[in-house]
1. Tell me which of 1, 2 gives 22, 16, 7 when you compute semi-axes √(5λ) of the Cα gyration tensor in Å, for residues 107-162 alone.
2. As an exercise: distance in nm of label points 7 Å out along Cα→Cβ at positions 51 and 131, calculated from one structure in 1, 2, equals 3.7. Which structure is it?
3. Compare mean count of other Cβ atoms within 10 Å over residues 19-26 across structures 1, 2 and report the one with the greatest value.
4. Kindly point out which one of 1, 2 the value -10000 was derived from, the read-out being helix-only ellipticity at 222 nm (-39500 (n - 2.57) for each DSSP H run of 4 or more, over all residues; to 500).
5. With Kirkwood radius over Cα pairs in Å as the yardstick, tell me which of 1, 2 scores highest.
6. Identify which of structures 1, 2 gives the largest calculated value of relative contact order in percent (Cα under 8 Å, 6 or more apart).
Structure 1
Amino acid sequence: MTNEKDVIEIMLEDLKRALAKPKNQRKWGMTIDLEKCIGCHACTTACKNGNMTPPGVLYRQVAEFEFGEYPNTRVVFFPRPCMQCQEPPCTKVCPVNATWLGEDGIVVIDYKKCVGCGYCIVACPYGARARDLGLYYSQEIKKISYELEPFKEYNRFWARTSHFSSPVGNARKCHFCIHRVEVGKLPKCVDSCLGRATYFGDLNDPQSLISKINASALIAFKYKEELGTKPIVTYVVSSNRALARYLAKI
């Protein structure tokens, strides 16, 4: 047997340490190791289950692309949560100030203020936002469906009981499961990751696992950072030099 801690245990310890600090002294970040992601989509499934997102609303997409030259090719999976931009274009176009960048680095939405105009959905260059159209997976039996049960987001419970109850009609997006994080739990996509490819923690803590992973990776990059959005989701490759060289070119 080994005494080494699982990365989940380490991140939970990092989380506890971060939560002991004032909110404005921590900055939540996420790092995804593209070499370790196996494309199981467990993160997508766990996210949908945990946040009870309806049809058309997906917080955690997993794209894929082919790497290498025939016949020596492989598929690389590319998870895409909200990038939690530090210069978010989505917040700048909201006419009612219903979305903003929090002091802990998370871009949030106030469902009560949101008027469903969709400006933020169009402005997001990552396709990370979607409108809740009030649909159900069990349209015919929704009156007895779990989909009517209240679910928790942004530290309060919501019930999609009609087209007049938030968040129906509102823009919705990944929020790093902040309602879980603030009570000492990791985001659903992190603790469900079979390949242990997703890391979460306080970027302001140089001793956190996520900070060490970012510092030691062969390559670390931000998706579409050339747009000036300053995303805090980082993609890394830990040991595959050929993949690192390939990603450095795109």
Structure 2
Amino acid sequence: MTVAVIVQARMTSTRLPGKILMELGGETPLFYVLKRCAMIPGVDVVCCAIPDTPESDPIETEAKRCGAEVYRGSESDVLDRYYQAAKMVNADTIIRITSDCPLVDPWVCGETLELFQREGVDFASNNLVSTFPHGIECEVFTFEGLENAALNATEPEQREHVTPWLRKRPEFKRAVLKGPGGGVEKHRWTLDYPEDFELFQKLFEYIEPWPAVPGWKEIYDVVRRHPELAEINAEFSGHGRA
């Protein structure tokens, strides 16, 4: 049974083009995402699913440098891109991560995968209810579920965002990994606006450089000690939540 992390990535972000290849702490945001994904317990392969466009060539180069497999497919139909990537790596179980989350927590992802396997569900996530910081999200689902979505989802939102069809199927069994809540979920650790990148630049001054891999709790401790950090992108808190 192959467990694959599939990370969607592109260069053409409207708010911050090229964001995943910007310099951050001596590496790129994509580097941290892919390296952290490779550390998730129980994962067999990491695949970066990117558009089949010339603009994506640098992403392929970086992904391969990080040891990830690369699949190139439709830029607009991200659901089909995921489906084809899953077929390429013979995935039975898929963990979905987005490339704009350089602080994705391998251990939270591992707990979500363990929950998925233990409960025998079709879909598990830690963001069906928002109780973790934004940027720590992951979703786990079966290849069969992904194939059903790819063959049956028709709405543009379902094709672009991959999992809306899976999240809403009444016959699918779902499980949620609950985080601490209590305001932690208001913190925004994802890369979409220039202010987000400014936060990461400042935050990386306080955390140990690669190959150290601080989990979300360690990062949250830093943010609590330096509350001015959270103010940098506070106006976008809640933006982009699934």
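We did not get these values from a lab; they are worked out from the coordinates using the rules stated. Note that the coordinates shown come from a computational prediction; the quantities given were computed from them, not determined experimentally. Cβ atoms are built from the backbone, for glycine too; each structure is taken alone.
1. 2
2. Value 3.7 for distance in nm of label points 7 Å out along Cα→Cβ at positions 51 and 131 corresponds to 2 out of 1, 2.
3. Going through 1, 2 one by one, mean count of other Cβ atoms within 10 Å over residues 19-26 is largest in 2.
4. Label of the source structure: 2.
5. Biggest value here belongs to 1.
6. Details: 1: 29; 2: 21.
Of structures 1, 2, the maximum of relative contact order in percent (Cα under 8 Å, 6 or more apart) occurs in 1.
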